[in-house]
1. Using relative contact order in percent (Cα under 8 Å, 6 or more apart) as the calculated read-out, with 19 as its value, let me know the right label among I, II.
2. Just checking, which of I, II has the largest value of mean count of other Cβ atoms within 10 Å over residues 63-70?
3. Quick check: 7, 26, 31, 23, 11, 2, 0 is what I get for P(r) over Cα pairs in 10 Å bins from 0, in percent, calculated from one of I, II. Which structure matches?
4. Quick one: helix-only ellipticity at 222 nm (-39500 (n - 2.57) for each DSSP H run of 4 or more, over all residues; to 500) came out at -10000 when computed from one of I, II, so which one is it?
5. In terms of Cα Rg over 2.2 N^0.38 Å, for residues 71-118 alone, which of structures I, II is highest?
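Just so you know, all these numbers are worked out from the coordinates, no wet-lab data involved. Values in this document were obtained by computation on a predicted structure and should not be read as measured data. Cβ atoms are built from the backbone, for glycine too; each structure is taken alone.
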Structure I
Amino acid sequence: MIIREYRSEDEIGWVRCRVLSFLNTAYFDNVLKEKERYINPAIELVAIEEGKVVGLIDVEYEVKERTVCSRGNGLGGMIWHIAVHPDYQRKGIGTKLLNKAIEIAKKNGLNRFEAWTRDDEWVNEWYINTGFLKVESYLHVYIDGGEEFKGSVKSEIENLYPIQAFAHYVGEDKEAVKKKFTRVHECRCYEKELK
């Protein structure tokens, strides 16, 4: 296995790897049809084995403070995507990708990484085990028709009836929101200082 910079010809493999790795997570329906492009500079790495993309990490980073990351001082990098193909998980590939990204980030003057993830315990444990600290959270709320819409979502356009909605809840009464809606995920922010 080699870790190298992403190339445009990796796109199909990148998309497949990301889709497959997200299927058994709380992000199962967050499907991309093409690789994301960034406004700011980015560290874009892939892990390749037998000519196949088996892992990836994308970190968009700041050249001006607070233009990519939501918190912290100095220049940071946001991990937008980190994924390992399910057939290659639990082999240290994600950690190797992270370590290579950190090496590059330090050379570019970054002092921290920020990452957001949902409430899959094994994913959160990986962040903690690789030196990230949980610094904040809010809720991702999926509202799916019927009773869940009553008193929650309505349209001000005549004859337009919402069927589904996705919302962020940033208030204090998280338990009440979790009780009201069937699908709610805690979206957690992790931060790692680059030393």
Structure II
Amino acid sequence: MQIMEKISAFSNIGYLLSHYPLKGTVTNANSLAYYDKEWLNKVYSDGSPDGRKDAWFENRTVNNGTFQFKKFANVYAEGLNILNDDDIIIFRLSDAYLLAAEANANRDADIEAKRYLNKVRDRANATTITSTGETLKNDIYYERVRELMGEGHYFYDLVRTKKITDANFCKNPISVTDFNAGAWTWPIDPVALTNNPSMTLNNYWR
């Protein structure tokens, strides 16, 4: 007997954000989804060099299905079909560098923060960041958005930095009151109290 684990193609963000020929035998010439143009313009400036911008995107700001996010493409080939990689990324060195940069910036160790931040930017052939203070913290946040795009960090970075309450960073921000009440968490069905009456339900979702 053979047991196989099969993950839906839709679980891979590269599948949603790309089209033929990056989807193997799928011949559709339009991606199923795309990143919002306004948001991408905040993340990547046209006037700033960045190797990721050039390598990862096709029709970056069109706001339609001709957009492609190629970060996970061309990892392996089967015949003439170039396929997206469906491996789930758990942790990368650049993630550790950027967390170290964020931690140092939060303790006002700007020189050390920039050392870690610019390790990631140097690898991407991006310009060196020289900012300080709150501007540096924002630069580190946006660097995480760029470098870790599509890897499942974006929402949690918004929550950890509290930027999810700020319309400058989040298109649909949560109010501070709702955030403190737990709006950023998953709701728990009250039925769960049947099995565990000691649980405390999320106030926002009551």
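1. Computing relative contact order in percent (Cα under 8 Å, 6 or more apart) on every structure in I, II gives 19 only for I.
2. With respect to mean count of other Cβ atoms within 10 Å over residues 63-70, the highest-scoring structure among I, II is II.
3. II
4. II
5. Details: I: 1.28; II: 1.77.
Top value of Cα Rg over 2.2 N^0.38 Å, for residues 71-118 alone, among I, II, belongs to structure II.
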